[in-house]
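Participant: Just below sit the structures, each encoded as structure tokens.
All of the numbers you see were taken from the coordinates with simple rules; none came from a lab. Predicted, not measured: the structure shown is a model, and the values here were computed from it. Cβ atoms are built from the backbone, for glycine too; each structure is taken alone.
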Structure 1
Amino acid sequence: MPEAVSSTDRMAELGQQLRVDAVRACAEAGSGHATSSMSAADLMAVLLAKHLRYDFDAPEDPGNDELIFSKGHASPLLYAMFTAAGAISEDELLTFRSDGSRLEGHPTPRLPWVEVATGSLGQGLPLGVGFALVTARLETTGSRVWVLCGDSELAEGSVWEAFEHAGTSGLDNLTAIVDVNRLGQRGPTRHGWDVDAYSRRIRAFGWNVIEVEGHDPDQIDRAFATATGTTGMPTAIVARTSKGKGVAAVEDQEGAHGKPLPDTEEAIRELGGRRSMRVRVARPESLRRGSPRRSEPKLPGYEVGAEAATRTAFGEALTALGHARSDVVVLDGEVSDSTRSGYFAEEHPERFVQCYIAEQQLVAAAVGLQARGWVPYLATFAAFLTRAHDFLRMAAVSGANLRVVGSHAGVSIGKDGPSQMGLEDLAMFRAVAGSAVLHPCDANQAAQLTAGMADLDGISYLRATRGNTPVIYGPEETFPVGGSRVLRSSPEDQITLVAAGVTVPEALRAADRLAEAGIPARVIDLYSIKPVDTATLRTAAEETGRLLTVEDHWPQGGLGAAVLEAFAGGPPPPRYTTLAVRAMPASATPEEQLRHAGIDAEAIADAARALAAS
């Protein structure tokens, strides 16, 4: 039967059990991070036994605490905790890292008690900030967020983005547990066992910091109790530990990282042998999350023939969506005046999160929000999202549902120059597993796609542009993901022009010029770049025999690449030309930028004539 573990001796025994089970799991797998698990075992034993509030039979209960292993390579310790809590069996523990096992090398949400994937270091604390923001600002569950960090990962800038955000936000429901075991993968960490070096830095960000001997259950217990009783600021428990604690052959020894112990049976004997304690983990007061308010949004409408920026339509549609849905939250990277997400902030300030110029924290906070059932939209300049690519990659591993909007994309932004021009974003988001990549060309299309993203699974990306573009669609038209629009078509078409975003009106003007030259051209607005409308593209290729793509993006990985991939495994592609940005741009007007890049109407018409004559 599970027991309530409260005495110092029993907590010490539990710590030893966690060590033994981590050692056994790694030995069975023939790989894994046993020594990294052993250093934090006492910390996690005390947390599990006395301070964590979690119902393992109801992982969806919003009253549950959140436990995040930022040092995700210590997953054997986490799985040993799950075994001690009775959530998994000892037999399953020994499937660690095996084919088909839920117990992966680094934790993922294949396990119901793991909300987010970790393992790419420096992400757990930023994710924890996202969870803490929910329970501090949007919910009143009383749940806490516990994040186990390693000392090596404190070299990552994203960790300090999280310390800053949590400190200035006063997230007193967040506790970071820093396992200072001195050794990284290849040798000593930057500060070794200088615990005060970490404490000074963390304290400077507005945290309550408690230093403990990380193998003393009483000290750890008192520190956790202080953390839960601290108000107005988050708490960091900085613990001095020994890597490989308890086994002389590996304790505080270099060269043991990421390996099973050399003699498993001897190590288990040295740790006092196997134990089978089952811990009665305290359950939270059970809570039920109310259903969010949802209705059909009254989206803005724009008159055909007028001009409007797609970023403006995004902001206005997002604001309307906020009125229709109480679960929509918007996160900004201090550019809400430019992305127009500030419109939402004006009308729904309680659901607007300012992350400042910290794009990694921006994405991580959104991942935490969606894991708690909210519908986050995050927006910044497309160019700045490249800093957060690893967070987006890991969000896909987590199975996160994010709506990402990158504005000011492409050379069409004009005089700001290349540092502000997102020219890699389509390729970056197309490469994210399970993503959708959308590039509207006019305001009504942008508004419809913005609203539609709310119900998409996975990571969806909408590319918005800075300048005004002609409104070519009526406000009542719809744009399903995976679709396209054929804007010009006739049985006599000799070539197909495929465009998206700002290049759509340029392609239409080019088609007019080509018609005057006796070259009828089909025009496709490929607003869904992933998934792509394979059927329409293949039909156009068969009927016109030639495709010309044009995009405000580098030639690698964008619209042109998506079009070519539509012919993989099917009929061979037709004669084909792609126009894209091929030289580093400089400051110029939007019109000059399109001309210099060779993606304006004149360049499209010239390339189409050459292709039609081939």
Structure 2
Amino acid sequence: MDQTAIPAIASLRDTESIERIALRDRDMPASTYELLGRSAERHADKTALTFLLQGNAEEEPYRLSYAELFAKVTQTANAFHALGVRPGKAVSFLLPNLPHTHFTLWGGEAAGIVNAINPLLDAEHIAELVHASDSKVLVTLAPFPGTDLWDKVESLRGQLPELNAVIVVDLANYLPEPQRSALKAQRGPLPEGVLDFDELIARYPADRLESGRVIAPEDVASYFHTGGTTGTPKLAPHSHRNEVAMAMILAYAISLSERDTTLCGLPLFHVNGVMVTGLAPFFVGAEALLATPQGYRNTSLIQNFWKIIERYKVSFFSGVPTIYAGLLQVPSEGHDLSSLRYALCGAAPMPVELIRQFESKTGLKIIEGYGLTEGTCGSCGNPPAGERRPGSIGIRMPYCEVKIAVLDDNGQYLRDAAVNEIGNVVLRGITVFKGYLQASKNKDIWVDGDWFNTGDLGRMDADGYIWLTGRSKDLIIRGGHNIDPQMIEEALHRHPAVAMAAAVGKPDEKAGELPVVYVQLKPGAVSSEEELIAHAAAHVAEPPAVPKDVWIIDAIPVTAVGKTFKPALRYDAIRRVFESRLAAIDPAIRVEVVADDRYGQLARILVPGLTAERQAQVERALSGFAVRSELVAA
């Protein structure tokens, strides 16, 4: 795709200018498979995918041209088809970030539906997702030192009779000789009945789909799970039209071209990694640098980050606030970072001070954005060529409709919000899904007809910039990882002393939020916060969801109808964190957190004997938090 005709977006007027050409006149590919095929025709010998196994700048990378990538995807699609994957049937994958993950993603979509599963989940939740998606094939890692994916899969194989095959990717194949042969000899043959990915796809043609399938734009391409992992998984289906349009829109929004190299460090079971640093660069013929199987979790990658940027002339990457806070600790002086144009930050609010420090240190522009799995990926972003308003999620992306709706107490639409009036952020457009796979999950998700209610609260200023002010949903967002509080609460309710438990997020400088839980004990029951934390650690399925604190209180606050009133608990969590941080300055400082018409919530810092020096001390102490605050003389 030629991006020269698409100027970098500077304002809402540029977005509207792009939209003067209707989507039907944009000559979009009908499917993700056709998208990759077009890029293979236009950029056959150009590097599509570069993979680093270890995360250092000196290692020899694994590279694939666009022609080679498309051939692997085609072979993978044919292998899946032979194993029973059809339109409406899925292939699940449980993989780290590998070239094989891309083969599985796009080959799975060409054969049927691909179902992405978070490898950090426990075996029980993995099985639920395989069942719910009607999967016929599961792709995972072969036994390999330092990984536990095979152990998880092996423990649940007997619970998955619907699977026609389990296919394994052998990480040993990425190792040089003689390590490769030595590891395979030490490990022995693969488990009986398990297929080797590379050996399997080598049997199938690379020049055509043997199924003869003609993929329609409205065919379901993928399932991505969202909203926590308790009970029945909530699966969001994406159509091929959703994903192709999202790739095109992201290319417009961040001004991607075939000259770019994008670094992928976010996981490929999540829409950000798949779309922003995957399908979008493939759409324009850019190079995607897949930075180690663990991505940003690889400490070697973080320590060598600026060397890698310099060697591969990376122009764009996407991260979450935790990543930027970590990279601030890695010296960038002496490295040529001139290739870098932008970095995207989404998934959680980024503290304004962190943005300032990072941009000052690197000279890099951080684009704050916003999106949801239900919207395929991104819906808003600060304009790369225009004014970036720190703390704002920017303006809507082309062809993405976003507005603020005022709802009544029952969640019903009343009216569109006025300028700067807080309401619910709602989405509509070509990238928004049609509803969750399970019909029972679709109650009350639409307002004013076909607008999707994100559950986020925000306001829109006169220039179209959107500011998030809170969440009507209760999700806790830890470093971009969505945590369902119900998972934590159910674990605590299994403790015999607990009457009620309510989990919320407490502010954190690195992760944005960390999970904490408030507990009301049964009358006459005795327990300690230490005992309850240990209980939670043993019973919460996802390690990132284990609460950092358990706070025992006399009574959980409730609404007039008896529902837990979580805003009061979130405010209290902010108060506790801020007062703890400020105690080193003056133990007499107090914090009140109140609802605010402009920011959603505001921390009022009550400082005895407020002076200019004391004000500077307090502001420095709180600068890393995304919560708005104001100082008041006490």
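Participant: Taking mean count of other Cβ atoms within 10 Å over residues 116-123 from the coordinates of each of 1, 2, which one would give 19.2?
Facilitator: Source structure for this number: 2.
Participant: From which structure (1, 2) was percent of Cα pairs over 14 Å apart, for residues 316-387 alone calculated, if the value obtained is 61?
Facilitator: That value comes from structure 2.
Participant: Where is distance in nm of label points 7 Å out along Cα→Cβ at positions 172 and 508 largest, in which of 1, 2?
Facilitator: Once distance in nm of label points 7 Å out along Cα→Cβ at positions 172 and 508 is worked out for each structure, 1 has the highest.
Participant: Right, something else. Of the structures labelled 1, 2, which one yields 52, 25, 21 when semi-axes √(5λ) of the Cα gyration tensor in Å is computed from its coordinates?
Facilitator: Label of the originating structure: 1.
Participant: Let me ask you something else. Give the label, chosen from 1, 2, of the structure having the highest value of FRET efficiency 1/(1 + (r/R0)^6) of positions 476 and 596 (r between Cβ atoms, R0 = 25 Å, to 0.05).
Facilitator: Largest calculated value belongs to 2.
Participant: Upon calculation of helix-only ellipticity at 222 nm (-39500 (n - 2.57) for each DSSP H run of 4 or more, over all residues; to 500) from the atomic coordinates, which of the structures 1, 2 produces -10500?
Facilitator: Computed on structure 1.
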